[in-house]
1. Quick check on the output: 5.6 is distance in nm of label points 7 Å out along Cα→Cβ at positions 63 and 559, derived from one of P, Q. Which one produced it?
2. Suppose you compute Cα extents along the principal axes in Å, for residues 327-542 alone for every structure in P, Q: which one lands on 71, 48, 44?
3. Work out FRET efficiency 1/(1 + (r/R0)^6) of positions 679 and 695 (r between Cβ atoms, R0 = 25 Å, to 0.05) for each of structures P, Q, then name the structure with the largest result.
4. For log10 I(q)/I(0) by the Debye sum over Cα atoms at q = 0.11 Å⁻¹, the calculated result is -1.20, so let me know which of P, Q that is.
5. Can you spot which of P, Q the value 61, 41, 30 was calculated from, given it is Cα extents along the principal axes in Å, for residues 55-246 alone?
6. From P, Q, which structure was log10 I(q)/I(0) by the Debye sum over Cα atoms at q = 0.08 Å⁻¹, for residues 127-470 alone = -0.56 calculated on?
7. Compare mean count of other Cβ atoms within 10 Å over residues 455-462 across structures P, Q and report the one with the greatest value.
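Only the coordinates and a few stated rules stand behind these numbers; no lab work does. Computed from a prediction, not measured in an experiment: that's the story for all the values here. Cβ atoms are built from the backbone, for glycine too; each structure is taken alone.
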Structure P
Amino acid sequence: MEFDVLYLADLRFPGGTSTSLKYDLRACKQAGLRAGILPLRSPLFSRNRILNASVLAEIRSTGTIIVPQNERPRARVALLYHPSLLDKRVHCRTRFDAQACYLVVHQTIRNRDGQRAFPSDHWSTLLTDWYGHALKLLPVSGIVREDLARNGLSHALHAGNWENLIDLADYPQKQFRNPKSPLIIGRHSRPSTDKWPSLPVATTCYPQSPDFAFRMMGVPQAFLDQFEDLPSNWQVLPFSKEPVSGFLQGLDIYSYFHSRALVEAFGYGVLEALATGLPCVLPPYMETSFSDACLYAEPDEAPRVYERLRSDPCLFETTSRKARGFVEERFGLDQFRAKFDKVADPSFTALPAPKKRRAAPAPVIMTVTSNGVGLGHLSRQLAIARAIGPRANVVFFSLSEAIEIARSMGYLAEFRPFRQRLELDFEAWNSYFFQEMREALSHYKPCLTLFDGNLPYAGFVDAVESYGQATSVWIRRGLWRTPQPNSISREGFFDAIIEPGELCAPLDEGHSRPNPNSVARVDPVLMTPRDQLFDRTTARRVLKLPEDAILCLVQLGSEANFDMSLPRARLLEFLDRHPDVIAVDVRSPLHFEEQADFHERLVMRKVYPLGQYLRAFDFAVCAAGYNTFHENIAAALPSIFIPNSNPIMDVQEARAEYGARAGWNLTASAEDPYAIGEQLVQMFDPDFRQSLTRSCLRKAGWWNGASQIAELLQAIAQLPANPLEDR
């Protein structure tokens, strides 16, 4: 792999660093240059902090390559894209060759109180020993350049800065209007306390006044807690409550003041406001970055500046136009080529061709599923394995009795029994599982382990930690019924926690997400993609079902922990009264018993995966488990959902009730025979079924969870790109 620019970057940064990277990738592509990314993990964040969604989207849209672990890329320029990444705690799993290598410094080494943000003493040694290059520094602004010089690093400074860029197309210029009272003055930042001034200073520069209204996005709760009563002219919004561009369009003036100790290295939020054409009021020291494009004042002087802008339309218009012009001239994407040429070796010659070597084998992913009472965990992992495709070899190491399904689909799979089958207590079983898991890890040598289950077993966690060579990811369904502190306490053992999406997410109490920054959410995960469903005729023929009958799908779960006998009895009564209906009781491979209910129009099928056959049916009577609920809604199959309300299960009642209120399905309690009977009669009406189908079809674009997880895994574990995606 050869690149013009290779970014060694942490894709988890939440603020200006990630925004800068996003626009660098876009500008690099527009300049006709090829960019690659080596993901690193800054010690500034917890191990399982989620990846920045906007950066991932930019990587996808620009076709930027994430370098796989088994590749050794070559580049004209390599950029360590934050000073915290040149740290003894940061491990780069992939070696690279580059003609030039720089550390891009996005932050001052010290704040105004003299406190160090980064241990810079070993920068030169680490860059030389680990990456084979002398220390060269690229500050993002003159402010950072001055700070580096004050800290004895003048000798390593490159002559130019690596200034942040912005795509002006993302920030339409606000149409000028004569400013009126109250002026709408705003600011936005990530919700960090250092981004805000002290309370007395804040009420000085953002004062209570009928002439001004302040809109603030990204205010930390610790700052708000200092107020007895929030000023009546303040409107406070959560971080990323709305797109930044839209937020800025609603302002007249942008005003940014922060804590006394902070030194703003650049001020990406200011750049966004200037691109929108907003007059900006800033502390005087930021003139180093923004020259005469802004107005500068001390906090107690800021209200007088606001008043000048309000009372002088000419000043307001001139300042607005100067703001936009300044960004166009200095920070547009077209500046990237010149920026790159300054740091690339002018005497560039092609790197010598690498020696031919045997193609590295595909990386191995080991997926571990809990036993469960059904097939939910195994089904999700199979869906993810399909989405990963040929980019990796997936090995199943499962506690599910149905593991033979994975083997039948061509995957290497091993089964290990859960503790009840071995008649062991938890401590003894975890010791057993640790030994089995550790041996499997040593044998298969995975680069990634996936765990799907409600509680990661101690034996699993200890084995992966002992192995130490695999990224670990927890696929964890939400909609928890109660808080589960034991589960939450094990988050720290994982590099990522991914929660498959729930259509009923607004009803989720959030017990699975006490720290939203540690849980990545994707679309619902479907075992069978919607475009792979058989049509009605084909599905009925494959299942050997009559083509002209009204078919009712029955799928009430394993019933291992919940009694569904009453719904079954009501269904049999319904069949007695409606001779045109045939009920098809679909059992999973885990269900070994013969058919318990007898009726001449009740037939049984053992089918897996069921999803591709759903169009065979006219309606369904099902439990409201995660997979069944989302597969049925995705297939627009009219359904009566009867929740399994066992306390150990997820909140199936919420899932079914939400769907009923949205018009996707009906729902009834397993203990309410009258509601079940009435709803079966409703389902016999074809017009009513059609109305449910239409409602379900409106949920388009919500079914890509498995592919989204595969994309996240590519970035988290440096998996190769899927070759099928390039066709």
Structure Q
Amino acid sequence: MENKSLEEKKKIIYEFICDARYVPMKQKELAVLLQVEKERRPELSAALEELLAEGKLQLSKRGRYYKAEAKTVTGIFTSHPKGFGFVSVEDREEDIYIGESDTKDAFLGDTVQVGLKGQPDGKRQEGVILQVLSHGVTEVVGTFEKSKSFGFVVPDNQRITRDIFIPLEHTRGAVSGHKVVVELTDYGAGRKSPEGRIIEILGHSNDPGTDILSIVRAYQIPMEFSEKVLNQAERIAKPVSEADRQGRLDLRQEVCVTIDGEDAKDLDDAVSVRKEGENYVLSVHIADVANYVQENSALDWEAFERGTSVYLVDRVIPMLPHALSNGICSLNAGEDRLALSCIMTIDSRGKIIDHTIAETVIRVARRMTYTSVNRILEDRDAADRREYAALVPMFEEMKELAELLRRRRRKRGSIDFDFPETKILLDEAGKPVEIRPYERNSATRIIEDFMLAANETVAADYYWQAQPFVYRVHEKPDAKRLHKLALFLKNFGYSLHTGGDEVHPGEIQKLLDRLEGTPEEAMLSRLTLRAMQKAKYSTDCSGHFGLAAEQYCHFTSPIRRYPDLQIHRIIKENLRGRLLGGRVEHYEAILPEAAKHASETERRADEAERETEKLKKVEFMEQHIGEIFEGVISGITQYGLYVELANTVEGLVHVNSLEDDYYEYVEHAYELRGQRSGLVYRLGQRVKIRVKGTDRFLRTIDFQLAMNSEDSERALRRVGEYE
């Protein structure tokens, strides 16, 4: 083995040990048989140690080496633009790392069999793909480019690292610059490119709306409803009749209102509050969508597949056709509507002491907006208070009750992450003209508090009845993430009290309270949020950590969320005494898959929404290249500094664009430290940046620091002043 590289030595040793005639041996015996000279035996030892670490060899108790038995798992492969990838395995917290040489031509989304390598202490599990079992991605969205004898598509998704070859006969008349959908016919192997045929031309990349449409198609979100589904919706979207009202609690005389955003069209919840002595009676009325969308109908299957409505910057893709979502299932003012109502009696301490869940018929008195209610309650606007004079006392009681509910919820430890959402305004051509943070106000909090109360009440009711149900669950934070967060918080003088590997949600809320109003509030709050698990749907009621609730569900939005529609059916059958025997077995059989699918479609919608926001932020900042703004360092990696501006736009200051210095990334402190200059960049630090460039294709924004430039004070504009 003289003059061989370490990899070559490892190969020779491994092949020797894999030989059918091999008998397990100690290192000394291996050295003799492989004719390794005494002075080179440390090299043999190093090679054996690496083979053990990689999981290819095992060591017996008596110190004999033998071939490791393959440990395999099955999961979904996600490629990375740099060539390596990860495999996510169900019920495994951390993904398995796959090195570039171990991917075996696996394609994004493939179901693969993975052989596990050794896992050094404290490091991520590594693996090698042994076999591709099935392909998960069948269609790819990208930009078409044509040459003389063929075409190819550059995928929009950066995780698909190779262009897709398109034979001329399968280009469908596309020209260079067209955004297209490609059906894959060959996934490629070795040096061979993937191959496909164009099945849809979305438009030219410069056409208005094509950018968003490309994202929608990339996530395979269905946009159009079939004629069968539309016809079914039209047939059932009839005005409420006397027959419809039969057997329902008639609440049409009760004064209730909807409170939504100005541009909302699917009004699926209405509320009312009245005092009875010291107690409050809160009624939360939810559109009875299940009355119109019958189980196993074409409408039902379409809603199940979509899972949720998707809210993008330039459009809403509804779960149900407009004849329902904006029509008979929308609680429009002055019109009779069928509802499922949760009527709660709440004492002066905010405790829900009694409740009724009933099928009802209601008539909304007024359609209110968050803006107008906030003006009434917080701004004490005289004109609004005159216009809605009859309702003002109820709004005042709503505010009192919401504060009681919120106070009680926070007392038990509920966490309130109060991040501003991004509001992006577009012109008629789809071009972003303004980006600003969209803050919650008094009215939005009132509705949130009332919906939380109804969701929790309904979940507790059905939990104690032990009926089949779909819960909204939020698991406790991962112990490793929690430990890392606690260590980092110490750098800023904050502590997070944990009991071993666990933390009570109340401790996190105490931390957020201490952070309120500090310069580092937004940054540390986001880091804390990232340490949390993601909420999901489940048939097991394991509780909601973030809300500190033992039982919680989604009951209040059946127009736009399938789990809500599903549990409405269960509630209605139970109220009518039909949730017996076979029907219980039916729901027990279908609900686990329904919960899993709903969680998946929710993640798909969230990702598509984030991608469209990123795209429009990049397009917006294209107009401001060269300008200087002030921001906060919101993230630090070995690649550089992420800086967030006041309008929620985030960009990267690459480490190689910093001062003429070598910067070391200090992971535990989230810092970049200059080795010569002594400069330190920390999370939460305010900096001035110049917009250096943007990339629509990658959806990235590049900044450079402008802290010492002579023109920084003169050119500085805070984001918001130029809008």
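1. Values: P: 5.6; Q: 7.6.
Label of the originating structure: P.
2. Working: P: 71, 48, 44; Q: 56, 51, 41.
Of the options listed, only P reproduces it.
3. Values: P: 0.95; Q: 0.35.
Largest value of FRET efficiency 1/(1 + (r/R0)^6) of positions 679 and 695 (r between Cβ atoms, R0 = 25 Å, to 0.05): P.
4. Numbers: P: -1.20; Q: -1.43.
Here the read-out was taken from P.
5. Answer for the origin of the read-out: P.
6. On the way: P: -0.68; Q: -0.56.
So the calculation was done on Q.
7. Numbers: P: 19.9; Q: 23.0.
Once mean count of other Cβ atoms within 10 Å over residues 455-462 is tallied for P, Q, the winner is Q.
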